[in-house]
Structure P
Amino acid sequence: MVNSVVGNRSKTLDIRKIVIIGGGPGGTACALALHKMATEKSLEIQITVLEGKEFDLERQHNQCVGVLSPPLPSLLENSLDVPFPRDICVGNIDRYILVSAGEKVTLHDKGEPSVAVRRVQFDAYMIEQVLNRNIKVFPYRAVDLEFHDDSVIVFTENESVEADVVVGAFGLDDGAAAMFSRTTPYRQPQHLDSIIVNLPNDHFDQDEYGTSIHAFLPSNRRIEFGAITPKCDHLTINIAGKKVDARLMRSFLDLTEVDEVLYGKNYARDSNTYDHNYYKGRFPRSSARGCYGDRYVMVGDASGLVRAFKGKGATTAVQTAIRAADTIVNHGNSAQAFNEHYRSANLDIFQDLPYGRGMRLITLMMSNFGFMGIALRAARKSPALQSALFGAVSGHLPYKEILGYVLDPSIVWDLMRSIRK
């Protein structure tokens, strides 16, 4: 039984069964948070996680670069009582090298570094933590939903599960989104496509990459950004845009500035270098419509509540999942409860989305018209501009704060001086 306050009177809501669709960071974090909060209140609830992938066997590739950013470690340890899995980390990321229009600048992280992992291993670890708390994990995909006056029926490939509230943690899965779109006001967020390739370190000097992510803002209008991320025995390379594909990835790898980072100016590339697999993914660039309502709530990518330009998906998935769990346990499962408490808890993300969209458009215009090189040249002598650029490419700072940096008169003056040169 979960207590909720409606107006000035206390109302007891009968929330005993919770079904979570998706076993990634958002789904598992929500299950762990619900279990922790219910235990602290001596509430008896039944949590069921539906996840069709088998992360522990590493049969599926997660279309994610696999960089986990602060405050994720503290969220796991302090909010979920889950140790951060340092043993699966394959390196720290404490600086970004931003490349555009023949210029580059090194941006240092002065705070807690991000860490690179294989996402499938992180997902397997989180599922293990859920199982360790005797939370049910069904290895099935949800295929349909029915909302009734007193319950929700979730149909899977194998059996049906009844719930008092359903949590959508399915990322940008079209099938799961269609289920909710048929029965609720939910509509998927707008998204960018992403193409990922992994290149073995046969020809690369790991010490050369060390703890750096190379981020590219090319003038190609179809590519919004690209990145090279070191992963111990390989490099993960990704590009993102509205309609990127494998051929566009090949074009990106052929860019002079990318080629020089990968192989150096004097390396004779072998034609077999491109014999590798391509992986395609997506990530949101807007909030979803109807991301919560009566007896349902979305978390993570399914909600679109992520950093509007760079994503930072795993961290915000865990943050929104914890906030959803808090709303369910302490306020109920109604549309009013989610509107008053879940939305309020996520105002930091909701309010920053317009600034993120503005920053994205400014960055695209500067890249497409060749002005980004001027900004990078100015940044080499401007610590304030370096902070703004680091916040933008890392996703560490709110975009409202980044725009404040960019519009600072001293930065505008530095940019004007660079243009004159």
Structure Q
Amino acid sequence: MIASYLSLKDILKCHRVSRQWHVILSSDPSLYTEIDLSRATRPLRMESVHALVRYGRGRVRKLHMQPPNVTFSPHCFRVDDKAASLNVKNVSNAHLKPLFEALEQLQISETKHTTPLQFAKVERVNVLFLIPGFPSANLRHLDLEFLLSMERVIDICTATPELEFFSLVFYQTLSGPKDEDTRFPSVKSLVIRTRRGGTYHFIHPLFEWFPNVDDFSYWPDMGLPAGDIYSMHEIVFENPNLKTLRITPSGCQAVGVRSETLRVLHISFSTTLRSLHIPAQRFLEELHIESLPLLGPLCFFHCPLNFLEQAHESASTLRRLTVAISPRFDVTHVDYFLRHATGLEFIKLQNVHNVNDSTLELLGACKRLKELLVDYCTGITGFGLIKLIKAIAVGAGGKLRTVSAIGNENIRRQTVDWAREMGVIIDA
């Protein structure tokens, strides 16, 4: 049915076209398995919820919304502070149960004027738990953009034995679990966001609660003043099975990783990080180093080994490479990848010293390259771009479609126009 390609908002508009359309669209519950209420312009009333429940017939599997006290009108969702403090379901919200009881994926986004710390009061932290049907035992993906205590994290994970992806705003002094029964091995992907006092002190005990995590991301608030971030000399990720690590190591001077099976290494936006130590990697698909003004290529102070050399064995698997706005790096540090990682699909060398036309010549064998970002690399000229486009544009058997060379006055308008005719957009 064509309606399956429409958003929920558009489907509901089509209901009003005619009675026949309404009958057809309301008779197919598959159209309502994924519901997005995050962009609702006004709170949903009771009758609207009843209609969604009727259309979905208990088959709602994916729900994206703002906090329930924002998504639903006061008559539709009742906040009982006493029930919240006692951890008791509010029976007056029973009509919402069919929306939540069979969910496999739930995402709750914060509103424009709400910060996670406004949910720190007990009645706000517990507001989601007032809904009968939450958390669903079928949940596999849960993304909550409001502050949770560890007690609430435990409650959620205990009630959702199938949970695989968990994203939350978290900040708390933490100790490890007391026994095996309180560990949650089903969680494989964990995303932590903080909005105050960014710190890594909870990392080790957190990994004890979630021993099988192989995909970990940590994003502190980048707007914090430096004095509000608790510093650590070094943080070491001990998990030997870690495959994806995306971190913003604010306050850390050194990061160590023990895993030899990384697929994604994404480290960015830290004014304190000075050294990175990783073992040899053979399977990296994405390497991202960005906005790290103090990080140099050496593994540790006075160590002659370039940590990027530890990833050289990944040249055959690497698909995305970023080295940007990190002044202690120059093109020689990534030269090996440009020569041997012929499967690269995305390259970003922004503000990297000594990138020039000779660098572009190394990419002539990268037939899979789709996007190249070389902003503020003033050694590149239009002549070098023309040679590259002739070698790996779509018409030459490659896939190159986009080149960003912002801040480079050596790129003439004629070159940009010629590239467009060749199917490549140059942003200069």
Structure R
Amino acid sequence: MTTITELAAVLQELLGKTADEVGRSSGFIRRTRKLSGSSYAQTLVFGWMSNPASTMSELVQASATVGVRISKQGLDERFNERSAAFMAELLQRGIGQMIEGQAMHCGVMKNFKAVHVQDSTTISLPEGLREVWAGCNKTGTGSAGLKISVDWELVSGRLSGIHLSAAKQHDQSASLAQPQVSADSLQLRDLGYFNLKHFARQVDSGSYFLSRLKASTRLYSPDGQALDWVSTLLNCPDEQLDSLVLVGAQRLACRLVAWRVPDQVAEQRRAHLQETADDHRRPISPHRWQTAHWSIYITNAPPDLLSLSQALLAKVRWQIELLFKLWKADGLLDEWRTADPWRILTECFAKLLALLIQHWCYLLGLWHLPNRSLHLAAQLLRKHALHLACVLSVPDLLVRALSIIQYALPSCKMSSSRKRPHTFRC
């Protein structure tokens, strides 16, 4: 677990000395002026952390908070291609920090050294940035976009990896797509990362995976006979299935685990399949259509580590979707008050760094609580953001400010819900 003193040192180094160095090496700071690399980074990071919809006037106020008086015009003129490069590099330095909270060992989590969930989200950018961050379409909507791939370790809460790429890049092309989890750890990923070669490497390394089954995957019985798994499910008299199978050409020894879903869920899935097929003008996979009433996964984890009922842990993967929702709906990562492409890109990187630092602060005194609310924690951090900016350069005061946050964080809890139990109760 990262201590308050250690986090304070990381924040001071990253937004102080490192920011000044990156400011010079990136060409953003060429001569002595009001704004240094550190004061500029602190202005944007803490300004947008305190209010993700900050106006230029509010950013100028944040600048005064860190000790720099500058006009709105003067600050606005500092947004350009070099400012985007500066914030991108500083963000990469921040991503390299491994900050973790007190480990949460409850339920099935205690069976594994770590539980990694991985997914990506995309931010649409102005067409003027197409040459830098290409989108999925060559022209029109989606011609420029930034894909953010995240590896989130749920036992300690740390963001184990964040990878930035062009939106058109496939998930499996990202560096995070290569399995890097340690032995006795579990990895949960969406179908976009389904790769039997990667699964084989995880088996060799002693780590485990739990993945949705790709509809086109061939399965075999333990004795090597081809298995019609679709018919097996359609004719299954039970609500659940747990069967030993061999997967793909590699003949990976796995368990096929599946459970029925309510009719309403199945209809929603089929509606989504139809919508996707219409959008992409391609036929619907017969296997996916026929098995819409089932949630189907494969895993190499033995029953004593992951029972059939515990395989519902797959629902935990949706926590990363909630993280992306928090970043966008709460942190306004994909919203801005300008049409200038380079200012937008600078803002995007600065907000992402602010959200990363905000996440570090969550881990101080909240992560060990299974009923934590990151939404409420984000609201709390906003109230303390400018205070952190004020005391950043004074170690003792910064530690004191982080201690106050640590003391207040345990109050950020979810309210109970009988109709729809929260994930931590599953």
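Structure values in brief
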quantity: At a computed 14.6 (mean projected area of the Cα convex hull in nm², for residues 164-403 alone), which of P, Q, R; calculated: P
quantity: Comparison of P, Q, R - label where distance in nm of label points 7 Å out along Cα→Cβ at positions 316 and 356 is highest; calculated: Q
quantity: At a computed 2.9 (distance in nm of label points 7 Å out along Cα→Cβ at positions 132 and 284), which of P, Q, R; calculated: P
quantity: Ranking P, Q, R by Cα Rg over 2.2 N^0.38 Å, the structure that comes out highest; calculated: Q
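Every number here is computed from the coordinates shown, using simple stated rules; none is lab data. All values derive from a computational prediction rather than experimental measurement. Cβ atoms are built from the backbone, for glycine too; each structure is taken alone.
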